[in-house]
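**Q** Once you scroll down, you'll see the structures, which are given as structure tokens.
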Structure P
Amino acid sequence: MTRNFLFLLLLSCLSTAVLSAQSYVTKDKVGKKKLKRYEQARAYVQEEQWGKALSLLWELTEDEPFFVDAWLLLGDVYYDGRNLAKAEETYERVLKEAPGYRVITWYKVAICEWRQGKETEAIDHLQMYLNTGRGGELQRKKAAKELEQLRFSVEAKKHPVPFEPRKLGPEINTESAEYSPVLTADGELLLFVRRTEKGGEDFYVCRKVKDEWQDAEPLFQLNTLLNEGAPTISADGKSIIFTICNRKGGYGSCDLYFTRQLATGGWTPPENLGQPINTAAWESLPSLSADGKLLYFASNREGGLGGKDIWVSKRLRNGKWSKPKNLGPNINTPDDDEAPFIHADGKTLYFMSKGHPGMGGSDIYYSRKQEDGSWGVAVNMGYPINGPGSEGALFVAPDGRTAFFAGTGADGDPAEASSFDSERGGRTTDIYTFQLPEEARAHPATYAKIAVYDKETGSPLRAVVGIRDLKKKGRYVWRAQADSEGEMLCLLPLGSDYSLEIYQSGYLFYSDHFALSEVHSLAEPFYLSVGLIPLPKEEDLAKAVEEPVVLRNVFFDSGSAELREESHYELDRLARLLKENYQLKIEIRGHTDEVGTEADNLDLSRRRAKAVLDYLVAKGIDPARLSSRGFGESQPIALNDTPEGRQLNRRTEFVVTGVSY
């Protein structure tokens with residue numbers, strides 16, 4: 001907008017012209033000279049010569065104050081120039097004198113009022129427009145939807161939710177636009193997009209050192225002259241899926257690509273995910289689940305509910321992706337639904353939508369996955385998180401309450417801060433963080449960082465790491481191979497108990513247990529350095545006996561020697577080890593804490609060890625390869641003066657007692 005145009009708009013506020021009660025004049029009845037001047041004004045509008053259009057329309061309405069089409073065009077110019085107050089005043093003058101001439105004027109004045117925060121008047125005028133029964137079908141559907149949004153907005157403002165956005169520091173935000181923030185599970189790396197001076201989009205990374213963000217650096221290996229944007233990063237930060245548009249060899253206008261981090265710290269060249277993820281349509285805005293098995297994304301492909309929809313694809317055992325599935329009508333609408341983010345809990349989805357009841361533009365919603373795998377009804381995040389503009393994509397940390405987003409941050413107004421609308425005063429976006437309202441929070445999750453190595457040589461091992469949810473019939477929630485450094489990061493939603501198994505061909509396996517069923521607030525992460533014991537040879541037998549393998553997921557009720565059902569997964573792993581390594585002979589050992597009498601504890605430990613032996617025999621293991629012993633409370637590995645210490649002492653383990661090659 002030029003300075004001259006702003007000056008003319010200011011002058012317009014000083015002039016008034018009122019339609020009288022005389023009959024109004026339309027363009028069909030006005031004189032030829034005035035009609036010519038009106039057509040010239042329309043030409044100026046089409047050429048976006050706003051100043052000339054204003055000057056001519058002021059003259060025209062002064063010469064012919066009853067020329068209703070000139071007044072309507074003047075209102076349009078004010079509206080396009082964002083002088084909403086003058087546009088509203090002008091439209092209302094037309095409605096006063098010619099209420100039935102152009103019924104769309106009722107709609108136009110309503111939009112002016114809405115954008116000025118006058119929701120009640122806007123509702124009245126939109127209802128008047130719809131009550132006329134006139135206008136095109138599409139326009140009336142649009143008005144009906146906006147009326148629904150306005151009514152929602154009025155109610156939402158009566159019940160605001162807590163929202164205190166805080167802009168991240170200058171290490172991240174600059175005078176350029178920053179947006180699309182995503183973080184690794186440990187919160188130590190932030191990946192985002194920054195708009196370049198030439199209008200392109202590049203990736204930047206920012207690392208946290210001692211709880212302080214360092215200066216963001218460009219991700220040179222992935223940045224090109226094309227636009228790289230809308231990323232999702234794996235929990236461990238070693239894989240990125242992102243969007244590239246108009247790339248040679250692509251399937252559609254925008255496709256999804258992936259890259260992996262190398263051991264050197266670099267990145268592999270981006271590869272197109274191919275079909276069935278990418279099509280001839282538009283695919284963008286991906287979100288990878290915490291376990292890396294599900295990929296959510298937005299697409300306007302055929303088979304959706306209209307506009308852009310959210311889809312999900314499952315990673316198959318061969319590494320390829322399944323045919324994407326539409327998330328259905330509780331998520332998707334005939335309008336645009338996009339920017340999905342699946343939280344680490346695996347059951348809370350945040351997304352943007354223009355189709356669900358909201359404040360206007362694109363609002364942010366959340367939905368919970370139901371027990372049957374379907375998605376619940378979408379819930380608006382509320383005001384002022386959602387305002388009159390279009391809000392951007394949301395990222396929620398594993399704690400379930402800390403959110404990150406990009407917004408314009410208008411003069412401390414929270415409702416404006418969350419807006420991603422590029423038309424909001426020409427401001428650029430920055431990255432913000434805030435605490436989600438209680439009802440919108442996801443279930444918190446912690447994580448385990450695991451490093452696996454050969455216990456004899458210290459060399460890293462690409463072992464398989466599996467985590468089962470013992471509260472869900474032992475279903476795997478994580479199963480993957482460690483990287484070339486033997487490292488892996490796994491996310492663990494709170495509120496359940498998990499078994500950990502680490503195994504590698506040629507080694508005894510390792511097990512651990514994460515008891516999180518009674519933990520409902522953020523828990524400290526787990527750091528495990530696990531040395532796997534190589535399968536012994538005959539000459540190593542004595543050494544092997546000194547290295548018992550604790551079966552941390554074998555459970556008994558208090559005072560009982562009957563195996564609990566959740567013990568079966570670990571014992572099945574032991575049976576598999578013995579079947580794959582027929583030369584091994586093992587001894588099962590039982591231990592207790594010092595609660596109770598020494599004699600009772602010795603008897604209990606013997607019976608528990610025998611119960612494990614019997615289970616293995618039932619699984620087809622030759623009894624000649626097995627033996628069992630109970631040690632009672634005689635071999636503690638921790639003090640018995642705390643519940644934690646007593647729990648460690650109550651254990652079942654095995655040692656290799658013989659090798660026959």
Structure Q
Amino acid sequence: MNPSRRLRVPAFVVALLAAHALAPTSPTQVEAQAGRDLTPMDVATMKSVTGVYPSPDGSRIAFTRSEPRGPADSPGGAYTNLYMLGGDHGPRPLVAGKRNVVGVAWHPGGNLLTFLDTRDGDSGRQLYALSMAGGEASRVFDAGRGVSQYRWRPDGMAVAFTAVLPTPPNRAVARQAGFDQRVYDEDFNPIGLFVWDHDTGEIRQYAVPGSVYSFEWSPDGDLLALQVAPRALTDDSMMFKRIRILDVASGRIQASVENPGKLGGMAFSPDSHHLAYISAADPRDPHAGMLYMVPAAGGEPSSLTSGWEGMAHSLEWMNDHTLRARVSRGVESAVSDFDVESRTWSDLPALDMAFGSVHTAGSTVVAAISGPTHPAEVYTLEGGSWSRRTDSNPWMEEVRLTPQETYAFQARDGLEIQGLLLYPEGFTEGNLYPMVIVAHGGPESHYNNQWVTGYNTWGQLLSSKGYLVWFPNYRSSTGRGVEFAKADHGDPMGREFQDHLDAIDHFVERGWVDRDRVGVGGGSYGGYTAAWAATRHTEHFAVAVSFVPITHVPTKWLTSDIPWEFYYVHYEETWPTDEEQWDFLSERSPLTFAANARTPLLLAGGTADPRVHPSQPHMLYRAVKASTDTPVRYVQYPGEGHGNGVSTHRYDYMLRALRWFDYYLRPGDHRGDAPPSMDLDYGAWLGGR
């Protein structure tokens with residue numbers, strides 16, 4: 001097997017270098033660092049920047065920060081508060097406390113910062129404004145309904161917004177009388193489009209067939225680009241949104257763009273003549289990541305990045321010929337300018353970290369950036385380099401972290417597999433360590449060189465205890481072009497799972513990993529991976545943690561809220577009602593191999609998951625329990641959907657997963673050991689109340 005190497009350059013350069021047999025450059029020893037270990041309580045209460053918002057002239061920078069509830073709060077989701085970058089005294093809170101601020105934007109004049117909030121007497125979320133001259137936030141207008149999204153017209157004299165339309169009167173009356181049944185796939189309220197006019201105070205509703213999910217003004221204020229789905233359903237919003245360009249004055253749709261699949265962001269050119277957007281390359285493309293451009297007056301769209309082995313996440317115009325995009329090229333993340341005429345990229349100064357939201361205003365470039373040593377913080381580009389502007393978790397200075405780096409090896413067929421590697425505390429060449437593979441979900445997702453320690457990813461919590469932790473971008477991950485992302489199509493848990501087995505072989509051959517002490521964990525598709533490991537490939541894994549997992553593909557498909565996404569994106573446009581398809585997908589299902597399971601398996605999920613029905617982990621639990629003596633446990637989280645949002649549920653799952661790994665990966669063969677107690681030690685949480 002070819003030697004591994006660290007990735008410090010774009011993927012296409014790495015591919016060229018592969019022919020020159022680079023020597024391994026991994027450390028022979030990781031020196032122990034001073035400080036204390038990161039704890040689950042640290043992770044549970046860790047803050048992170050979620051959005052950055054420079055004023056139009058770039059002189060001010062607002063940002064939002066996620067602030068999880070702690071032991072002193074009632075259980076629930078994290079709060080989102082609003083701040084302004086300050087001087088020597090740090091960020092200044094604008095809207096703080098137990099609040100959830102969304103939809104932050106500057107008024108085009110730059111003197112007002114606006115956001116969506118719900119306050120006493122409001123009929124759902126309303127638009128509020130804070131004056132930079134000081135004072136309390138005030139409501140801009142009464143929308144008469146909850147506002148979903150909004151955009152200021154570029155002259156600042158009107159606001160376009162969307163809102164869920166009212167329930168038909170006869171249905172509303174029946175529901176008030178207790179008739180609260182829901183008719184599946186039919187019982188939804190469309191999302192309407194409105195424009196509020198500052199001068200008249202009037203609100204105009206536009207007759208747009210379908211539901212409007214996203215929209216952008218043209219710079220001249222004459223047009224709105226809309227992303228419209230036939231129905232207000234998750235599946236439609238993922239697969240069937242199409243672009244419509246609305247003439248605001250007449251209310252007429254002047255152009256329609258039949259984009260082929262999933263949609264990302266969009267923006268008009270400064271002259272209002274063109275619309276650039278991010279789209280899937282075709283209906284089977286797992287993720288919107290390619291750049292397109294279409295005349296605003298209508299016409300055929302142009303593909304700007306056909307064949308590109310990368311992925312665009314966001315875009316904004318710098319001038320009539322240049323787009324600035326946040327991009328991934330494999331595991332690497334960058335901000336890059338794209339010339340729409342020459343179709344060439346020019347990167348801004350790089351960081352060995354991961355860019356989140358990026359915005360440019362005047363000469364100010366600001367981004368939320370996450371890295372190996374911290375979750376997302378505010379950075380600005382100054383003098384050719386990035387400067388960190390916030391410190392959301394100052395206590396992290398006292399925490400010691402193990403090294404994290406980008407890493408690559410060659411799979412059995414020669415394909416390069418990239419990922420993130422966290423070295424165990426005190427790593428020394430020649431010693432063997434237990435390893436945990438953390439498989440991402442999707443599989444249309446990927447890891448950049450980011451902070452990878454969370455309630456369901458564990459990163460530093462594992463490496464600090466002596467585990468080698470591998471976060472792979474296995475084939476079918478995004479970020480490396482359309483072909484790579486489609487590698488699982490028609491072959492679920494085929495070659496993509498071989499990449500995990502090849503990773504084990506690789507790290508064992510390097511002399512780093514004890515083959516008998518390998519674990520795997522993940523959620524959603526990553527949970528599917530862990531369940532498949534514990535059943536079909538049980539001989540390779542000493543422990544598995546499977547969160548909100550697919551365990552029987554055909555029935556998961558038929559009980560999910562995204563059946564059409566499955567149909568197009570993963571399973572070759574053949575429904576599971578086809579006998580051959582049903583049989584094939586059953587053969588790629590952990591449930592089919594439950595009787596083989598010899599890997600201690602922790603299953604977990606929410607009772608209200610619309611994506612992966614709660615019956616999925618439940619069935620595998622029953623099957624393993626009935627047909628084997630293998631340790632298996634199933635934990636249900638009341639009311640949770642596809643992932644845990646409630647603070648106490650997140651903390652519980654984190655503790656359970658870590659204990660399951662520790663218990664079954666300790667030295668020796670413990671596959672037959674009875675599970676640890678169902679009760680956990682919540683002392684750190686309860687002690688903080």
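Here, each number is a calculation from the coordinates, and none is a lab measurement. Here the structure is a predicted model, which is why all the values come from computation and not from measurement. Cβ atoms are built from the backbone, for glycine too; each structure is taken alone.
**Q** Here helix-only ellipticity at 222 nm (-39500 (n - 2.57) for each DSSP H run of 4 or more, over all residues; to 500) has been calculated and equals -4500, so which of P, Q was it run on? Provide the component values of the computation, followed by the final result.
**A** Values: P: -7500; Q: -4500.
Computing helix-only ellipticity at 222 nm (-39500 (n - 2.57) for each DSSP H run of 4 or more, over all residues; to 500) on every structure in P, Q gives -4500 only for Q.
**Q** Computing Cα extents along the principal axes in Å gives 113, 48, 44 for which of P, Q? Don't skip to the end; give the middle numbers.
**A** Details: P: 113, 48, 44; Q: 76, 62, 55.
Computing Cα extents along the principal axes in Å on every structure in P, Q gives 113, 48, 44 only for P.
**Q** Comparing distance in nm of label points 7 Å out along Cα→Cβ at positions 308 and 428 across P, Q, which is largest? Walk me through the intermediate numbers first.
**A** Details: P: 2.2; Q: 4.8.
That would be structure Q.
**Q** Could you figure out which one of P, Q the value 3.7 for distance in nm of label points 7 Å out along Cα→Cβ at positions 260 and 652 was computed from? Don't skip to the end; give the middle numbers.
**A** Working: P: 3.7; Q: 4.6.
Working through the options, I get structure P.
**Q** When you work out relative contact order in percent (Cα under 8 Å, 6 or more apart) for each of the structures P, Q, which one comes out largest? Don't skip to the end; give the middle numbers.
**A** On the way: P: 7; Q: 11.
Checked P, Q; max of relative contact order in percent (Cα under 8 Å, 6 or more apart) sits with Q.
**Q** Okay, moving on. Here FRET efficiency 1/(1 + (r/R0)^6) of positions 180 and 300 (r between Cβ atoms, R0 = 41 Å, to 0.05) has been calculated and equals 1.00, so which of P, Q was it run on?
**A** This figure was derived from P.
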